[in-house]
Structure 1
Amino acid sequence: MSSVGFHEGERDVQHRAGVEAEAARLEGMLLPPRLDGGITRFLAERTLAVLTARDGTGRLWTSPLQGEAGFLDAHGTTLTVHTAPQEDDPLQNMPAGQEAGLLTIDFAIRRRVRVNGTLTAGGRHTLQIDADQAFGNCPSYIQQRTLTPAPDHPAAASGEASGDGLLTAGHERMIRQADTFFLGTTHPTRGTDTSHKGGNPGFVRVEDGVIWWPDYAGNNLFNSLGNIAVDPEAALLFVDFATGTLVQLSGVAQLEWVTPGSSGDDGGTGRRVRFHPQQIRTGRMPLRAQAVNFSPHNPELAA
């Protein structure tokens, strides 16, 4: 795995979006990292992270990781995660030696950090990532909320799997009401990544079993869209923060270019992403957040 510069998918999307110069100024964010100083303290204070990796069959999933403050322990270029996916999560007992992307986020102050690299150790209680990339993202589209433990949460989540990729009415309702979700993508030689997507409730649509959303303006790196341009494999994680219910979807995604302002919501960028689910799992996580303060950067929804 190499992190020197942008890969071909990122460069292609940057070129089509006309932001090559803007992206070039941020290319240094992708240099090999040192997990120390402020980023180490930020990681140590978190109680939620989101991980994208492959299960034992090679299928890509995005899963939540929960723990008490300190469960993300960073030193040098190594991130030790003192927890693992819950019972019945598709990434429980995932094989080591693969690429993985981890994102952790502080909703209260609207700050997030991504750590991408190689999963060098996996187990039922501890994971270890040898970081190849580590960088923060802008606060745009992060809804402000405070996560608290759910005291009545069972010791293990009760997962329910659907191997046909068909969305139920409950899945569709939760997805359409979401203001936040997490997107996992991958590249054949440049590793795996987890990103955060946010907007006003209703920004994610479902039509004929296909999930789609407008691509809002961001930092112009196009890590996720660049990966999708090369490899369509993708995974989504939706969380109902009021109840702890989660929906995980594994499938394929495609980037759609349209004329800005054309019919359908493109977020003003001329880009949409369509996701075709192939496998779906439901479960619960032991964190809750009741109140929410929507980001002032969220675009208005378009018809």
Structure 2
Amino acid sequence: MEHIYDVLVIGGGPGGYTAALYATRAGLDTMVLEKMAPGGQMAQTTQIDNYPGFDEGIDGFLLGEKMQAGAARFGAKTELAEVYSAQLSGDVKRIETSEGVFLGRAVVIATGAGHKRLGIDREEQLTGKGVAYCAACDGMFYRDKTVAVVGGGNSAAADAMILSRICERVILIHRRDNLRATKIYHDALTKSEKIEFRWNSTVNRLLGEGRLSGVELRDVGTGALSELKVDGVFISVGRAPATELFRDQLELDRNGYIIADESTRTSLPGVFAVGDVRTKALRQVITAAADGAVAAHYAEEYLAETR
């Protein structure tokens, strides 16, 4: 007979491993399916300063390993596997992966959401070397320096405000001649002495060899090119939740996030969504971890009611 786990966790980030920790401590047979390495997107950050308990900060990859070890201490298993499909309805959920089929009575989805990229040459190569996607995560590395923010929505506006409190100069680059951000941001941005704008501009090229030294801008009207010297560039053109596998089974909002309230319960019984993949106001390591604890609680409750 095929083994049926109590809880299958898809994604090994802070939300996934916290769910696994709490589930195994509650005596639930738990498997985490992670396609890369423990930590998820968090593992790409070299310094996390806003997770409690680490007074000098901690490397994101190391924190991911610690979270996995903490869950493993109580019996949570991990399989490094890419999920190909998920059948989430019914009493037993079926997850097909690169390492075979896994069955579970409850599923916690912790697949996260990635920052949208500009899609220009050398962007990936310079990520972490002057190219960043999260002002709250990486802004401190650019204290008293000059940075650019690319985007015109609420995220870009919020990033620019965060960076204006840290950096000497912040240049907001937007392809239109006005922001899409809500009006509350407009006044704050225009009143800041540290923020300036490059309207009707897109980033055409990233400059620098081993590390970013600036950006080449293209005027969307005239096509004229110009160079802008910056120490860092924060790309804030939106996020893309990893929900494609669940699109036809779970209710999603218009941006593709799984609709789940603070209980983390989704539109299907026994299926929970935690961390960046679900609808929520703040997407940080600590809020993902909190979601994981909540999901394990409600998964335990669901299993007790259905057995």
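Thinking only about distance in nm of label points 7 Å out along Cα→Cβ at positions 197 and 261, which of 1, 2 has the largest value? Intermediate values should be presented prior to the final figure.
Details: 1: 2.5; 2: 3.9.
When distance in nm of label points 7 Å out along Cα→Cβ at positions 197 and 261 is computed for each of 1, 2, structure 2 gives the biggest number.
Which of the displayed structures (1, 2) returns the greatest value of Kirkwood radius over Cα pairs in Å on calculation? Biggest value here belongs to 2.
As an exercise: FRET efficiency 1/(1 + (r/R0)^6) of positions 5 and 277 (r between Cβ atoms, R0 = 25 Å, to 0.05), calculated from one structure in 1, 2, equals 0.15. Which structure is it? Please report the intermediate quantities before stating the final value.
Details: 1: 0.15; 2: 0.80.
That value comes from structure 1.
In this comparison of 1, 2, the computed figure -7500 for helix-only ellipticity at 222 nm (-39500 (n - 2.57) for each DSSP H run of 4 or more, over all residues; to 500) is attributed to 2.
Here mean projected area of the Cα convex hull in nm², for residues 221-292 alone has been calculated and equals 6.6, so which of 1, 2 was it run on? Before the final figure, lay out each step's value.
Working: 1: 6.6; 2: 8.0.
The read-out was computed on structure 1.
Here, each number is a calculation from the coordinates, and none is a lab measurement. Because the structure is predicted, anything quoted here is derived from the model rather than measured. Cβ atoms are built from the backbone, for glycine too; each structure is taken alone.
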